[in-house]
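Below: a set of structures, written as structure tokens.
All of the numbers you see were taken from the coordinates with simple rules; none came from a lab. For clarity, every value in this text was computed on a predicted model and none was experimentally measured. Cβ atoms are built from the backbone, for glycine too; each structure is taken alone.
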Structure P
Amino acid sequence: MKTEAVDHIKFGVMNPEYVKALGVVKLTVPDTYNEDGYPIDGGLLDQRLGVIDPGLICKTCGARAKSCPGHFGRIELVRPAIHSEFGKVLYMILQSTCRNCNRLLLDDESLAKYRDSKPIDVESLVIEEGEGQEVKSAMLKRLKDIKKCERCGTVKKKLKFSLPTYFYVDDYKLKPNEIKDMVSKISNDDLKILGVDAENSRPEWLIIDILLVPPVNVRPSITLESGERSEDELTHKLVDIMRINQRLEQNLNAGAPQIIIDDLWELLQYHVTTYFNNETSNIPPARHRSGRALKTLTQRLKGKEGRFRYNLSGKRVNYSARTVISVDPNVDIDEVGVPFEVASKLTVPFYVTEWNIEHAKKMLASEGYPSVLNVISRDGKRKRLIDTNKEEVLKELVPGDIMERQLVDGDIVLFNRQPSLHRVSIMAHKVKVLPGRTFRINLCVAAPYNADFDGDEMNLHVPQTLEAKAEAKILMMSSDQVFSPREGNVIIGTEQDGITGAFAMTDENNYLTKE
């Protein structure tokens, strides 16, 4: 099989043609379910967007809820709206270009000065990251301060930008379609000089005509105890957008006064802005009836409770324990003292084979610690072991079954202190079951974890497969991590009071009583 390395990844803005193709269905009904409890065609839970209810089949891919990945829909806006997260980019582009000739305000000769007097060539004027940042900022400052276009002589009008999406020329407020017309006339070469990758991100694409609607499984509805359905916050927001979009269309068709059209258009822009980010500065957040601010797209992704930090960077896991650490010079550097309470609850799989079945039966029959807590049969069924079913499980035990036994001395576990800053923030240790309620480690092994004993807590994870156990034992044992992976200096060793204590205790004039 031929393999190739990834050369680079490019990020860009979605092309409207691609957006239109990606949205499998145009949504027109600002509602979800009909009276019979079925998704409305053209509504926000249309079956072409995927299904979440058991029994329904996706009308796009023909799959049921478990295997349908979900599909995007689209809302076609009757008037465009500016993407609120890119207001500053549009401002930079508008400020740097001429309203009349749609070229950069500086002529080729002036631009060449910003590239060490090299011959005038668009490619040579493109400012790369790093080495040309001062050049780029000097050029943008010059473009900002310029009073008239050096190419056609048109006097530059004062442009004012107010977050998130308001642009004013003198006192006239620019409409999104006017901004779109302006930026769509700028050439790719001029955009390249400004640092915009025009092939992947044309500035007019930042003004939205078609809004993508995420699949149903991104915003599932839940059924309350009363039997009523409760819709997701994103669905509520999309309903608002569709309703205002419809009202705007009706008013346009009816020839309503311009002031009404402008008010509805501004309201549409507000809903689109708060759909992307409900914490946008200078505008009030969209709220529930209860008064709580809605969590829209940006809020789902960013921060401690967002998708990245909460669900992807770290997750809650099974077969783990957490408690305070304390120091114990009597455990080895490759051991960790584990409280009995933890060892009796965490389990390790014991694979029953023809060779160890007699030993397995003895373990299963034993009453005290260590004992077997669960048995997983070959067909994957898990049985919790209790006094009443022990005899029955013992009789049915066959090679291929897996017994989950309590943690014992010598088991391999992973030990981790957060923040995990380098690879030795997580290492493998052997279990040493001890009384007490803290994890105990040797003082010498505290340095790689950057641990001290003033209330630090650490996490213990029990590998559940033979491969994971072997990997931990061969690659991760703390006794094999003596040298720092960063600088190669000794990172596991005694220091400070460990050395002075040993010195004082072994001084030749130091006589100690037996006690």
Structure Q
Amino acid sequence: MSSRSIWFTLIGIAALVVAGSVLDVMEVDAAQYAGMARDMLTSDDWTRLYFRGTDYLDKPPLHFWLSALSYRLFGVSNWSYKLPSIAFAFLALYSTYRFALLHHGREVAQRAAIMLSASTAFLLMTNDVRCDTILTGAVITAIWLGSAFMEQGRWWQLIGASVAVAAGMLAKGPIGLVAPMLALGADLILRKRWPVLRDWRLIAAPVVIAVMLLPMCIGLYQQHGAHGLRFYFWEQSFGRITGENRWKDDSTVLFFTHELLWQLLPWTLFVLLGIWQAATSIAKRTRLNEYASIGGAVLVFIALSLSRFKLPHYLYVALPLFAVSAALAWPSVQQRWVRVAHLVVVALLAMAAVALCAWSLPHPGWPLVIILLLVALWRLRRSGLKGNDDALFNFTCQVWLVAGITLNAMAYPQLLKYQDNAHAGRWAAMHGLDERTFYGMQVYGPALDFYAGFHVPWLSDADEARAVIATGVAVYTDRQRYEELLSAGLVPVDVDSIPSYSVQLLGLDFIIPDRREQVVRQRYLLRY
């Protein structure tokens, strides 16, 4: 790839991320974490975590620390909440590049970083910000620096890897240590790098990690006692495999198989080819430059698949390693069937972008999307497709940028109009309401608190509502409770309705306009 193409793509990705940073935080997790970070800033208690005033024992504190610090520096907003995680997402790109550069050269390194940045998952992890974005950046940084230390043996690499491991653990728990250990351990064993284990400087790693974890451990013990420490070091991660953790679902071990297929779109074919080529080489005992990427990706994938509770974003932590495998497989595009199959994937992506902005969620800018796609196609034809790998790679990136524009600048702003709790909370803040004048009746979501600026009190029924309703009071509720209030004689003087849909669980019934009314509910703002 030319330097011009690389910078064009990265600047385009950065612009997409900036556009996504101002979008409303999504429920459930992101909105909850955003509110908890604001509560941390307000209370100035940085060692204990609370959710709506009650003790919280689930995620470690780094995400909340960084978002609260960002609030202090820049004020409470959508983009200031997302800023620290976005920084870690770009750190993941840099570390992916440096890791691949260390073992495979500049061309593979550039492609790996671009493939990760121009992927579905990267757009989602910088939009719907959770702890996993920080974890992903920390883990691939630990793998890069740990691998560099194994190769070059420099002090700063060991200390940097240790700090990155600690950051991963502070972001999501022991997976921040396990994932780098699986990747580096696979490389150490398969390349027989046993002398590394005799380096006395390795003693510094657990010391650095322990020092960085100490404030969190003190807070856990003060707030939850010994159970807090056991939960963090065992139940929260390993307990999901043993069954000790309370979070369980009915997903199978194949859950992440289909997740991987779409999270690294439009590069999915090369991810699969990269895995196959690495597995074939290992089976034939052909020596690879490194085994951390394929070993870490596959072992982390297996570990996550064994968990009894799975969510799509759990896979983010392995995506940089899969991107390296995909970059190594890119030369396969010279084969005609691979080139044709990849073009089919890119064409489907382009058609999906047009359908989204012209049909599903119509936007006045949809002709621009078609124009940009036609320009990208013209540039591809001008460069010549056959035998021109760089032209096809650039074309894929350009189509992805157009798809990203469709999502972040056209589709998401319309989709988030259906996030009713955010709009209700913002409405309460705009009208100057507080916890004595604004209530939720059998309706709640973390975005309600975050945008209202306070913990919205809960009403169970009309009797509780009667006790608080007075002139100037507003109640946010659904259709059933609205009718219950009317039946109880509590008739509002003004009523506003808000369309409601769980935007983070986007499905076909919503995407197809003719079926949308079947899944969109109405919520009501009642003023008395």
* Asked: When mean count of other Cβ atoms within 10 Å over residues 94-101 is calculated for each of the structures P, Q, which structure yields the highest value?
  -> Q
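Given a value of 44, 21, 12 for semi-axes √(5λ) of the Cα gyration tensor in Å, for residues 6-213 alone, point me to the structure among P, Q it was derived from.
It traces back to P.
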* Structure fact -> Comparing relative contact order in percent (Cα under 8 Å, 6 or more apart) across structures P, Q, the largest value goes to Q
* Check the numbers for mean count of other Cβ atoms within 10 Å over residues 62-69 across P, Q and tell me which is largest. => Q
* Asked: Here Rg/Rh (Cα atoms, Kirkwood Rh) has been calculated and equals 1.00, so which of P, Q was it run on?
  -> Q
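For distance in nm of label points 7 Å out along Cα→Cβ at positions 166 and 302, the calculated result is 3.2, so let me know which of P, Q that is.
On the way: P: 2.1; Q: 3.2.
The read-out comes from structure Q.
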* At a computed -8000 (helix-only ellipticity at 222 nm (-39500 (n - 2.57) for each DSSP H run of 4 or more, over all residues; to 500)), which of P, Q -> P
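Quick one: FRET efficiency 1/(1 + (r/R0)^6) of positions 270 and 358 (r between Cβ atoms, R0 = 41 Å, to 0.05) came out at 0.90 when computed from one of P, Q, so which one is it?
Q
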* To do: Taking 25.0 as the value of mean count of other Cβ atoms within 10 Å over residues 30-37 derived from one of the structures shown (P, Q), identify that structure.
  => Q
